[in-house]
Structure I
Amino acid sequence: MNLVVLILAALVALASFAPLGRHDAWGVRSLDFPRLPLFVVGLVLLVGYGLAWGGGSWLEAVTLGALAVALLLQAYRILPFTPLWRKQVLTAAPGTGAPSLSLVVANVLMSNREAGRLVEIVREWAPTWS
């Protein structure tokens, strides 16, 4: 069991550190995206193994240390996108007179023959630039 947990911990750490390099390979770049799952799995592994660990080999200590650093890296990358971080753009107050833009976005199939319904929606929402 310990070996399986250590291998998983090493894989999570490796997946966290690999995108730090300047490799353009899609396999490396794709590891930029599953940050939250990597963080959760790594946290479960670290807490679970840490609670059960009664001392061990230097390999276990190094692996768990690398996992802890990987978790800090993932947290650093995830936190700016959570409510825990300060906003970079303030919420605009409505009716301040500042220029505003409203959009209507429609994904319409080429085979759709009900153009009138889309025109109704656009008129109803009245996208403007003011």
Structure II
Amino acid sequence: MPIKAGSIIGNIIWLVFGGLLMAIGYFTAGVASILTIIGIPNGVQSFKLGIYACWPFGKKVVERTTASGCIATIGNIIWILLGGIWLAIGHLLWALLFYILIVTIPFARRHVEMTKLAFTPFGKDIVDE
């Protein structure tokens, strides 16, 4: 699949204006989760989201096609309690700032999309557009 110039430019601007800070938050949460051993699934998910937070344009979030059912629900509940809520709030704050600045509304929309993902990441996949 060819790489679009708009995606590259958008991702570079994204990194400068908050994407890198959110990715650092995800990577920090991932390391903290993996250190607990029982939190390894959360840590792995956090690293996936951290990579997505670094380079979101040109990718999209889709529901997982395989059945994950109650495992995903339990994973999401644990995720929310152990820090997912704070990552989601971080995305909402960035979105609010970018909506106020008007020119950066595409970044605000991406943060709103990432808020949903940061709140309940289990049962979803990140794929190329």
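Computed from the coordinates by the stated procedures, all read-outs in this text should not be read as laboratory data. What you are looking at is a predicted structure, and each value in this text was computed from that prediction instead of being measured. Cβ atoms are built from the backbone, for glycine too; each structure is taken alone.
Of the structures labelled I, II, one was used to calculate helix-only ellipticity at 222 nm (-39500 (n - 2.57) for each DSSP H run of 4 or more, over all residues; to 500), giving -17500. Name it. It must be structure I, since only it matches.
For structures I, II, which has the highest computed value of distance in nm of label points 7 Å out along Cα→Cβ at positions 59 and 115?
When distance in nm of label points 7 Å out along Cα→Cβ at positions 59 and 115 is computed for each of I, II, structure I gives the biggest number.
Each of I, II could give Cα Rg over 2.2 N^0.38 Å, but the derived value 1.05 comes from II.
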